[in-house]
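Below are structures written as structure tokens.
Any read-out appearing in this document is the output of simple, stated calculations on the displayed coordinates, not a laboratory observation. Every value quoted in this text rests on a predicted model; they were computed, and no experiment measured them. Cβ atoms are built from the backbone, for glycine too; each structure is taken alone.
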Structure P
Amino acid sequence: MGSWHIIFTLGIFLSAGLLSGTLGELFRLPKVTAYLLMGVILGPALLDLIPHKHLEELRPLTDLAMALVLFGLGNHFTLSRLRRLFRRVLPLSVGEILATFFIVFIGLLLVGESGSAAILLGAMAIATAPATTILVLKEMQSEGSISEYTGILVALNNLVSIVAFEIIFVAVYFFQGDSQSSSVFTQLGHLGLDIFGSIFIGVFGGLMISYGSSIIKGSRRMIMFIALIAIALGLCRTTGMPYMLTFLAMGFTVANSLTEEEVPKVEAELYPLTGFLCVLFFIIHGAELKPSQFIDAGLIGTSYIVFRLLGKYIGIFVPARMRKEEPEVSLWLGTTLFAQAGAAIALSGIAVSRDPVLGGHLQTIILGSVVFFEIVGPIMIRQSVLRAGEVPLINAIHHTAGDPISEFQSMIRRFLVSFGLLSEIDQPPDQILVEQLYRKNVKGISQTATFNEVISFIEHSHDNTFPVLGPQEEVVGVIRYQDLSNTLFDPKIGSLVRAADLANNLETVVYPDDSLARVWSKFREDSFDCLPVVSREQPHRMLGVIRRWEILKYYIKGHRSAQSNEVK
């Protein structure tokens, strides 16, 4: 592929991020999945547009994105919160970890995998993709038991997976007679030092962030945050320590050494940079995915996927039922843990460096299965919190509040007017009638429409106020988008609730012969973004809607015209 400058590649990735985010909303996909799929399209799997060396050169940015996500995850683990949740989460975590490990291990043995590879894959199957999981939950703004438990389970999964993999790898070589007992203890000692060292760097860095937050103000705080996080990441990369533990420990330390008011401020200051880097993270990660590796993994790879899915689900379902947790926890918590990427890929890379034959086999299976888990995982996370009723309805709807075609037409008109190629309307705003402005091609919602039909209507609308119509097309009420903000999305009521149950009483309508001044006074009385236009001859029969911004545009034009006349 060509060798253009890496900045051009960065621009392609960010533009692709904008496009894929829009397409994700259109097709109701989590943005993470949309970014990954866009990366697959740009990468060698399909178009092969990106120079391969650029993917490697951008690796530090993806590492920084992961560090910021893990830091943000650790910020939620205050000691008081952990004490409250630990007794409830620990049995679920133990059940899920053991079930995943043994179902994958035994299942792979049954389909003909070697014992050493099967047991190592069992340990790697425990790992859950933290960036994918946490960012989907943030995108959905979900709150509840499942969302709360998932963050803790993800952290525990990756910790246990890393430690278990290292111990099992040493044990495999010991029992195969390829290593002396002294070297076994040496390797275990190195593992202990790595874990202790990574946690120490995280705790020390967290204390420095907390101290710096109290003495450094303004924009310099952001510089301090990034400097300390980058130094910690550089130390881990230089020494080979597991940086996931470092940033979980750093976030945990900050959460417990700052006041409750300061912790959200730290996260809010880092959020714009985290969001920017995560777009790059997932598009680059998608560009590195090769769907052909899914086929290369063969029967063992397919079996690994099936057994891991079973392990995650059964491992939560059984202990949750035994402990009489909420039904939603037993049904949907396990499916939030399906995503897998970073930790498992890193462990497979370690295996290759230690044993190219065994490690190469493990890496083929992991890279092949990651293609499945990273595409399907985010979708399952989104569905899980939706089905569990932990997402406000307003966040479950991909509502489009702007009309791209109208905005494009307005832009072209402004451009032509500015060059004198098109004249402004000279008619004063107070002489314009509603019939000259209102939109006639706008539909309303039937009062008998089901809840699901209402949601579908809103998703395809460009307004925030929706007229509800009776049998004679008369306006009987309105539904406001903002009124749904405190309503939880509950699929069970989809066929029970009707549009009439959601509608507010009809308070304000306008007629085609109303003046603009009269209508504008009605808009100023309330926060409507649009009002239904109805017929005088057939009371309240809907003719269309008139929008606030269109009236405001004419008043602005009238004001500019008046100023121009004064100057003359």
Structure Q
Amino acid sequence: MKVKQVMLENPRTLHRSKTLRDASELYKQTKVNCAPIVDDENNVVGILTVFRLLEALEAGETFETRVDEVMDCNLQIIDEDTCFSEICHKPIDRLVIFNQKRKLTGVLTRIDLINKVHRALENTEDKLAEAFETNRKLGSIIEATYDGIIVVDHQGVVQMVNSSYFRLQDSSHDPSGRFLQEIPLECCQQVLAVYQEVMQKGKVVFARFQGKNLIELTITGSPILDEQNHPVRVVIGLRDFTELNQLKLQSARYSEELKSLRFKDQKELIFQDIAMERVVQKALRVAEVDSTVLITGESGVGKEVIARTIHRNNPRAEGPFIEINCGAIPEHLLESELFGYEKGAFTGANKEGKPGMMELANGGTLLLDEVGDLPLNLQVKLLRALQEQEIYRIGGRAPVKLDVRILAATNKNLEQMIAEKKFREDLFYRLNVVPIHIPPLRERKGDIFPLAMHFLERFNTKYNYHRLFSSEVFKLFEKYPWPGNIRELANLVERLVIMSEQDTIHSDQLPPTFFSKSVASPLQISIDEIIPLKEAREQVESELIIKAFKKYRSLRRTGDALGVAHSTLLRKARALGISYEE
């Protein structure tokens, strides 16, 4: 190997009149640690390294000092065709490389040489090193597995276990080298039975073990086959069901992270149910334009959160987000809050006048919350403001131009209010350009668990607790109708976190409403006449299948909701005369 094969070719040079500041810039641009110094004839007269530059600055020099005042003139010049073996025994710090015409062609430093040799070694690794690395990674993966792992050979001798095995048996005794039936494990007999069945069938085998102190394990045996498909080893996994709550929590967090990536990192939106997923997709789609949106839904379902999501993903996101609750402000003050007033407009008014909420929202978004509570006389004025995009302050004569995105929210049935002459029809159609209805929490059961875990984590952090929910609590959460929706869930979780005297929150700490008959048996079937049982069963099945198809729009998800395999569901639907497209 020759020197030119490992040197840094065509290095950047500095004229001797350049300053230390120029040298510093060169180092940053080229990511090198030295630079040859040349004279007017481009002859190399010295070399300046990063270390020499630092020494000079420490000695009192400045960045305006010329490089020829501090450069190293003791050059080690080597011909580029010199064999590397001739210089490798020398202490290589930095060498200047010339060609046969005595022209600079490269430099060689210790760091460059180390990098070259390192890359050469990487490219020449033999198969043994690769096998060793693969084995090390496999061992790391097995150790990182939370389930207990036991590897047994074809003679029934334990070859290895991972660290989780010791956690499950609560002992530091290593069973490696002993026969499987001799290991001190409470579920030893079940593990041995799984091993023997795997060795006989050559297929994956499952078993369940219930021991003392409510310990419940799932035992899985997986074969490792040779080229003739004969099992030569069995990998036995032990999973502790008492840890399922933690695993479920992790799964919920991962799901939330995926949702946040999929929906532009909406931090306030916690959901998994497909019904809420459609709402979020619709909100993000309408956020790209400035159309007026009417958000409807029961109290506490998260109408304000959807409104803020629309604002944050709109080009107006940098503008203000103003919210006014039309039902919380007295009627005689609501007009001045919405439209503002000029100075001296009425007794008690601010002497300088005051801009209204619509004016303050210019360039941004205005949320009219509880718009159904807006008085009829103000509905006319609001309608004109939406149509003309201008308002008049109370007592004012000059119009105020608006550039506002309007969002409205209500938990009332505005169409029924129109029929009762309590809400203007023309205003309704002006607000209802893009309707978004948020279903109540009882209709999106899939959101109860992630929301509960979200609030649990929030209040644990707020009050410095480490509370956990028992599995019974989650079951009752899913059965409860949540009349107060997400607001009720958040308040209940906060109360449970504060009032619980232990880290695990059990079902006996829930309010009595969770145990009422209406909660335990929410389904009621009305019977108007006597019909044959077979006909009644077919009618109920047909109605359930059609309703589930409309809600989930997926054969597999519909089957999961009804508790049957999708193939069974398809066969039953065809027998009842229901097509999947319906």
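Comparing distance in nm of label points 7 Å out along Cα→Cβ at positions 106 and 234 across structures P, Q, the highest figure is found for Q. Suppose helix-only ellipticity at 222 nm (-39500 (n - 2.57) for each DSSP H run of 4 or more, over all residues; to 500) works out to -12500; of P, Q, which structure was it derived from? Only one of P, Q returns -12500 for helix-only ellipticity at 222 nm (-39500 (n - 2.57) for each DSSP H run of 4 or more, over all residues; to 500), namely Q. Structures P, Q were compared on Kirkwood radius over Cα pairs in Å, and the highest value belongs to Q. Here relative contact order in percent (Cα under 8 Å, 6 or more apart) is compared for structures P, Q. The highest value is that of P.
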